[in-house]
Structure 1
Amino acid sequence: MREQDREIFEKARNFVYRNARLLDVARWRYHFEQGSAQEVEAALSAYQNEDGGFGHGLEEDCMNPNSSPMQVWRATVALREIGGLHNTSPMIREMLRYLEQTVNFDGEKWSNVIPTNNDYPHASWWTYPREPWRQETDDYLFGNRYNPTASLTGFVLKYAGVESDFGKTALRIAKEAVENLFRVGDPQDMHVLSCFIQLREDIIEAGLSECFEMERLTALLQELVSATITKDVSIWENSYVCKPSQFFQKKESIFYEKNREMAQYECEFIRKTQMPDGGYTVTWNWEEYPQAWAVSKNWWRAEITVNNMIFLDNMVKEG
């Protein structure tokens, strides 16, 4: 770590320990204090339900304790960060069971919102049904179908393989997803794009590259990442924008070289926007449930703080 960043990291550490959920404390320890992947897994397991899915506000904008595909997707993000688990892990087996058996999977996609969201405090974008007035537009339908389905499909391919019926179904969905991305060209949504990036990584790790046009997919994703990152840095501080860290966290990423300058700018942005308490601001808000939002906002601030320090630490490393 560079000397100029030591004070930033120390302030961030204090904020995390004072405000974060156990999951984000475990993530901090894993990255910066020789904590173990098992600590992260143990903290994550508290959000897993008996049906194998995840709930309980794992995704901080929805306090629903019931399992949902979107909360399972959030669990896969945490697992990716620690390098994943072996496919014999009880947690992984239970996640696969949920994804295969949930009523929120129709054989083509996993629902990104579920009815019981409405029974608990949540941000407006997790209300069921999700923005019905937009559902007739092609770009909305594409995003609604593949966020988080593209990423969850990759998860199934990676951990279930293609020998089982479920694995074969996942392979079919993945092929359709990639073909539809080629057809659409640009999903016009950074979250959907992130799901396809995760799908690409899982295809490679599952040894299934020969089943896809990987060179074409890689080239398209590189083009879309560069086009999607918000270039107007004047709005970064107060708007919900797309930064390089949305798509990559390390210099080894295939997306780094073409976005080097923006990544380095994000490092400077992280340095200059740290709050006096060591945390970072949240650039969105809930329209309802002010008491629950106060809790969620603090959780988000801690998660963003951990994410920022991971990105900054990786970007300043030599190499």
Structure 2
Amino acid sequence: MREQTMNQPIGTLATAAAYQSPGFLRKKKRWNEIFIQGFLFFCGFVSILTTIGIVFELGKESLLFFANPDVSLWEFFTNTRWQPSIGEFGVLPLAVSTMLTTIIAMFVALPVGLSAAIFLSEYSTPKVRNVLKPVLEILAGVPTVVYGYFALTFMTPLLRGIFGENNVEIYNTLSAGLVMGIMILPLVSSMSEDALSAVPRSLREAAYGLGSTRLETAVQIVVPAALSGIIAAFIIAVSRAIGETMIVAIAAGSGSNFTFNPFKAAETMTGYIARISGGDVGYDTPDYNSIFAIGLMLFLVTLGLNILSRKLSAKYREVYE
């Protein structure tokens, strides 16, 4: 009998033992976990389905635009004039204006946001942090249309008073970019502060034990250790700046202008979409179909930034045990 038991397959013995185990040792169905798992799967499925639907609609309408005999891909990416009503389909003026406002916003948000994150993480007491962080994050709750009129009624007169009314136009990309940087400042500071706070305390104590100052520890130890999270915060901020609409629609201008001068008026891609979609443009016209081509371009740019963020975060991620 013992030989027969020893010769039986292990799987058979395990199955027999499972059937002979007491009831309280058997695996029970936890309906709350099953419900949560199903709900999360449903949310992920809806997100993927929504993304596919967006790409499908943008692609379908963009094909109508590029099917126009007056439109070519070469002209779309190289021509420096964008006036679909007269057959000029160069997206460069809109792309340059978008890039210009984004760069200006990043010059404001990245250094100031990272500095605020370092202060909250390394210098402030818990009491001060609990007060300052919610106050800073209030900026994220201000409607973007308010930021737009703030740029037009406060920032633009301030710039005209500093650089001269003859040099700075009423509508300009500099005021829009500066206010946009203020708007995305909480995003950078909050995400960067979370990444800095996740760095183990032991690294800081080791640096202090070697004689490093608080500033040296923060800049040379903590920031490099949290680099993956900081890079993710920066790229998300860039994506947010590229997709901003109301600030540039109100303060930057409503006419395409191929210029690198931040004191001049220029229309961004999102500003053009807002202007055309809210106007009296007829359906299936070059002006109307062009907003979908520009929307698809914005989607591809944002997708590329997200892929870049994941790759850089994975490359510089630090694992602590």
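Read-outs: derived from the displayed coordinates by stated rules, not from any lab. This structure is a prediction, so every number in the text was calculated from the model and none was measured. Cβ atoms are built from the backbone, for glycine too; each structure is taken alone.
Values computed for the structure shown
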item	result
If helix-only ellipticity at 222 nm (-39500 (n - 2.57) for each DSSP H run of 4 or more, over all residues; to 500) is computed and equals -18000, the structure in 1, 2	1
Structure with the greatest value (metric FRET efficiency 1/(1 + (r/R0)^6) of positions 57 and 129 (r between Cβ atoms, R0 = 41 Å, to 0.05), set 1, 2)	1
With log10 I(q)/I(0) by the Debye sum over Cα atoms at q = 0.11 Å⁻¹ derived as -0.71, matching label from 1, 2	1
Comparison of 1, 2 - label where relative contact order in percent (Cα under 8 Å, 6 or more apart) is highest	2
Winner on FRET efficiency 1/(1 + (r/R0)^6) of positions 97 and 177 (r between Cβ atoms, R0 = 25 Å, to 0.05) once structures 1, 2 are ranked, highest first	2
Structures 1, 2, by Rg/Rh (Cα atoms, Kirkwood Rh), for residues 41-144 alone: label with the highest value	2
